[in-house]
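Novice: Before anything else, here is the set of structures, which you'll find just below.
Any read-out appearing in this document is the output of simple, stated calculations on the displayed coordinates, not a laboratory observation. The model shown is predicted, which means the values in this text are computed figures rather than measured ones. Cβ atoms are built from the backbone, for glycine too; each structure is taken alone.
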Structure P
Amino acid sequence: MRPRKVPLRKCVACQEMMPKKELIRVVRTPEEQVLIDLTGKKSGRGAYLCGKQSCFKLARKSKALDRALKQPVSDDIYEQLEADFVKIEDEFIASKELMDEDE
């Protein structure tokens, strides 16, 4: 049996290609909400970020999320995303370590 192809995505901040499961998806839903999607299955336009705080700050400074989501992202949404990002960072790192152990 052939090995499965791993889908790759690019971080909108650092432009590094990584496996989709190692990135955090930020989604613009059809209702025009911008939120973090850990499942990767919510409907809407998605943009991917590394799990690093520095990448999130770079994306905010360079307005990379605005371009990727094709919608201006306001400062209060960035602040909410940053709070969510800090909350899920530990959870994201733990799940990443679990995947590394499985392989």
Structure Q
Amino acid sequence: MAVAAHVLKLAIHATPGAKRTEAAGSHGGALRVRLGAPPVDGKANAALIDWAAAAFGVPKKQVELLHGASGRQKVLGVSFGSAEDLSTAQARVAQWLSDAG
């Protein structure tokens, strides 16, 4: 991940094997993300990174799996070019967390 001053660290509760990849509310303080990929050969982690890059409008190289490669509890790091972009992303996460899913 590129060195950036504006990094969002996002706690994720991953649910692999879903019909589609999407944010689905909160789970124990983390953002629940349903993943449309099985938890084998890193496919679910790749789907999570693809989803985060698309959801936040950043290149995949700006999304990094910081913790939890082999479990449901994960931490993503997403780098942004400005404080404004980071603030927009934080607002989006807050909205997802408030959704019932």
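Novice: Among P, Q, considering only distance in nm of label points 7 Å out along Cα→Cβ at positions 13 and 53, which has the greatest calculated value?
Specialist: When distance in nm of label points 7 Å out along Cα→Cβ at positions 13 and 53 is computed for each of P, Q, structure Q gives the biggest number.
Novice: Given that helix-only ellipticity at 222 nm (-39500 (n - 2.57) for each DSSP H run of 4 or more, over all residues; to 500), derived from a single structure, equals -14000, which label among P, Q identifies that structure?
Specialist: The value was obtained from structure P.
Novice: If you don't mind, another one. Ranked by relative contact order in percent (Cα under 8 Å, 6 or more apart), which of P, Q sits at the highest value?
Specialist: For this comparison of relative contact order in percent (Cα under 8 Å, 6 or more apart), the top structure is Q.
Novice: So if we calculate distance in nm of label points 7 Å out along Cα→Cβ at positions 5 and 61 for every structure here (P, Q), which label has the highest result?
Specialist: Numbers: P: 3.6; Q: 2.2.
That would be structure P.
Novice: Using mean count of other Cβ atoms within 10 Å over residues 29-36 for the comparison, can you identify which of P, Q gives the largest number? Can you show the working numbers first?
Specialist: On the way: P: 12.6; Q: 19.4.
Once mean count of other Cβ atoms within 10 Å over residues 29-36 is worked out for each structure, Q has the highest.
Novice: Check the numbers for distance in nm of label points 7 Å out along Cα→Cβ at positions 37 and 77 across P, Q and tell me which is largest.
Specialist: If we compare distance in nm of label points 7 Å out along Cα→Cβ at positions 37 and 77 over P, Q, the biggest value is for Q.
Novice: If you work out Kirkwood radius over Cα pairs in Å for P, Q, which one comes out largest?
Specialist: P
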